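A.B. asks: Some structures are shown below for you to check.
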Structure I
């Protein structure tokens, strides 16, 4: 795994890792984490593919001092990484907030997208109730409440099984490293993102859905409804899994990602 850094016109530094060779797949992390959440999956995928894992601006090794960050800005950072790697097309797999970024990328650069994986993520915009909840969290963080918020939120990412204890601590440490300003910027980006359910009916876009039976962040029922909108549709529902399949069910996720990648790169060509 090689770590690289680039400067863009908007961001002081974007850090990403590259592993393996072959067809390209980009793994985009969710809130409030960074690219390290994919480590176990990367080890397996990179045996067959070129796996690119960026840290979104303001998380991990990527530096951002922006307060008006948008999901489109984050998609632009992904484009900059692909350009730096000389990659003209890729499958994008976005986890939670990363799915919002991947959908923005699909809007901005459709010709570069070979396929889209929505991992515990939604094409819908926030409801007014959800926006209000996010604004309350922003107020809490701005008053110095980042740590209690993160400590309350992160356990809810996982299913209720005892197995979560093995990876909960590391995930919590990762989330606590994310600066308060970045958490606020990410929440504002999610509040302001548009509804992109119309994008799902694009005949040229193959979409895979990874859904956790025990996901309390984006419930299964909401995502199953969205899967009916896609024309080329792969749906994977995992038992004993919450919002973090890359940790809770990494072997199953690797198998399913491989199936989808084969379809996108071989069956469709």
Structure II
């Protein structure tokens, strides 16, 4: 028997459906592991929305080889992870949802742990957990990042201090009637922008237990941090357009953090003149 059947959750939460949204672009080397990690979840009331984002490798065939009826395959050929995730957001049926990248994996209790948080904290809209990175070649654990914040997450997300956001580890309790949408013009930091946009809906809670196994040491969209710099600028503009608007103090602090991230990336790659220029770049108006 699956653990959730041995120890059924209280009637206050029941057995809700969880929608797991997985965009996929040329992830043939890792996709089967990702799908199997969902199939092995101790919480079995889920749907996996697998959105092919125009793959040209064997990803489509690998996805089709899994016949579990809970796996729903879709196509979104406009390049960009936000387009794919948005298709999943429009088609999901679950009362809860989370994102998963096609090169990552869920530990067996990833869904159950976060649902248990919602049971314990009925006021929560967002449930989170730790992210553990492992090497794509050796499989060895490289680091683990655990959130420590609890409460309304807007201010913490504006601070960008890692207290409640290190990756796509949030599970969201849906607000009936709300239209969830990723910013499609952004190609980096779009997940941070998405969570900021919904962060005033309710409280954030977390567990120190690992809810995501994050693959490192392989080619991916995040392999070159310098590609993210336009995304940092777009994230700042997104923050500035939020309503109600953040305070000027929050925006100033956010800009300093984003500028620090860009300087760090440039220094790591020996771009000292570029780092100097970014360090003295004024806040966008």
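Quick note: the coordinates plus some simple rules give every number you see, no bench work behind them. Just so it is clear, the structure is predicted and the values come from calculations on it, not from any experiment. Cβ atoms are built from the backbone, for glycine too; each structure is taken alone.
A.B. asks: Name the one structure among I, II that distance in nm of label points 7 Å out along Cα→Cβ at positions 66 and 146 of 1.9 was derived from. Spell out each step's value before the answer.
C.D. replies: Numbers: I: 1.9; II: 2.9.
Going label by label, the one that fits is I.
A.B. asks: Comparing Rg/Rh (Cα atoms, Kirkwood Rh), for residues 82-185 alone across I, II, which is largest? Before the final figure, lay out the partial values.
C.D. replies: Numbers: I: 1.03; II: 0.96.
Ranking I, II on Rg/Rh (Cα atoms, Kirkwood Rh), for residues 82-185 alone, first place is I.
A.B. asks: Here is a further query. From I, II, which structure was distance in nm of label points 7 Å out along Cα→Cβ at positions 202 and 242 = 1.9 calculated on? Display every interim value, and only then the final one.
C.D. replies: On the way: I: 3.2; II: 1.9.
The read-out comes from structure II.
A.B. asks: Figure out for me which of the structures I, II the number 2.4 belongs to, where distance in nm of label points 7 Å out along Cα→Cβ at positions 218 and 234 was derived from the coordinates. Mind showing how you got there, number by number?
C.D. replies: Working: I: 1.7; II: 2.4.
Of the options listed, only II reproduces it.
A.B. asks: Assign the value 0.93, calculated as Rg/Rh (Cα atoms, Kirkwood Rh), to the correct structure from I, II. Before the final figure, lay out the partial values.
C.D. replies: On the way: I: 0.93; II: 0.96.
Only one of I, II returns 0.93 for Rg/Rh (Cα atoms, Kirkwood Rh), namely I.
A.B. asks: Supply the structure label, taken from I, II, corresponding to distance in nm of label points 7 Å out along Cα→Cβ at positions 42 and 130 with the calculated value 1.5. Don't skip to the answer; put the middle values down first.
C.D. replies: Numbers: I: 2.8; II: 1.5.
Going label by label, the one that fits is II.
A.B. asks: Given that helix-only ellipticity at 222 nm (-39500 (n - 2.57) for each DSSP H run of 4 or more, over all residues; to 500), derived from a single structure, equals -10000, which label among I, II identifies that structure? Provide the component values of the computation, followed by the final result.
C.D. replies: Values: I: -12000; II: -10000.
Structure of origin is II.
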